[in-house]
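Next up, some structures in structure tokens.
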Structure P
Amino acid sequence: MRIVGGSLRGLKLADLGDGDRAAHLRPTSDRVREAIFNLLVNGTQGNPIPGARVLDLFAGTGALGLEALSRGAAHVTFVDDGATAQALIRSNVARARAQAGTDVLRRDAMRMGDNRAAPYDLVFLDPPYALGLGERAIVQAIGGGWIAPGAMVVWEEGRPPLVPAPLKQIDQRRYGDTVVTLARLPDAARG
């Protein structure tokens, strides 16, 4: 696994192989990650990455958040409650020398509580497939004030997710066994 674009392009990330099923880790392939960032950068909604505060829920290896940082995001907060994921994220942040621009929270993405900092402009959501965890996590994040009005949500699943209101789906693509859904929180929406 490598960073596929931006200032960290080519950086090799800690190797997880095909994933860690016991820890529910299934890293986003380089090909799917590149497709996601092409959608963001070249989409009709405008590139949401430069200067963004990024929230990476179910962060796993941290590859999505680090890719955003490589492409100009201002700050990334990684959220995962697994010990294996925490070790991988910290290792990858160190490899990228990105400690100053990141936070790593050991927290259940479905029980985020209230946000006490500025909300996030770009959210990556990559839950274990087919368990309905993404739906619960995004509702909690919106309700807790984690997601800024107008924010873009990038959601990976094995099937098309049930995008909860007030999010508005704006695009959806299939890449092999991965469905990528882009949604936006309306500017007037607050938790």
Structure Q
Amino acid sequence: MGGNGMARQVILFVAQSLDGYIAKLNGSVDFLNQQTAHGVDIDREYDKLTEHVDTVVMGRKTYSQVVNQLSPEIYPYVDFQNYIMTSKPAPSTENLHFVSGSVDQLVEKLKKQTGKDIWIIGGSSIITPLVNANLIDVYQIGVVPEILGEGIPLFPHEVKTHHLELISAEKINQVAYLTYHRLHE
């Protein structure tokens, strides 16, 4: 438990197309950047999230995409403890931990440690087991006004049924931010 008596929350913060895809079939997420760049209002959702997060969890594909394509100059998550799920563990550094095994076991372990909240970055190979184990406390999903027709779904067919509670729906420029909490069964 954290010092304030609150357990660490596991937060899925992710953007998707209107038809539910987090990336194109080739892995490209350029449609998200085009959408989130438009508009006059300052979108502070990311900043608000990172104020209460100290740990990020992602898959190896997502990590590779970040360091090779999306942000090769500056690693954007340098201020966090990073857990990268991989079948081929690499040497860890001070804040980059390459971990094999099951992501739900890792997240259960992290939840028991003291600290701030845990941000699940993606992709679906990471998200699916966490949904199925009911380990995600907060789903914050930005829906961009694009219909892709095909791509990599946020929730693939392997996910189990879950009922969530809608906490808020907010429009910022052209993005609809939907925030759901898990129901404690």
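Structural remarks
- If you line up P, Q by distance in nm of label points 7 Å out along Cα→Cβ at positions 49 and 73, the top spot, with the largest value, goes to Q.
- Mean count of other Cβ atoms within 10 Å over residues 57-64 - structure with the largest value, from P, Q: P
- Comparing relative contact order in percent (Cα under 8 Å, 6 or more apart) across structures P, Q, the highest figure is found for Q.
- Cα Rg over 2.2 N^0.38 Å from the coordinates reads 0.91; which among P, Q: P
- Highest-scoring label, criterion being mean count of other Cβ atoms within 10 Å over residues 65-72, among P, Q: P
The numbers here are math on the coordinates, done by the rules we state, and not lab data. Not measured: the values here are computed from a predicted model. Cβ atoms are built from the backbone, for glycine too; each structure is taken alone.
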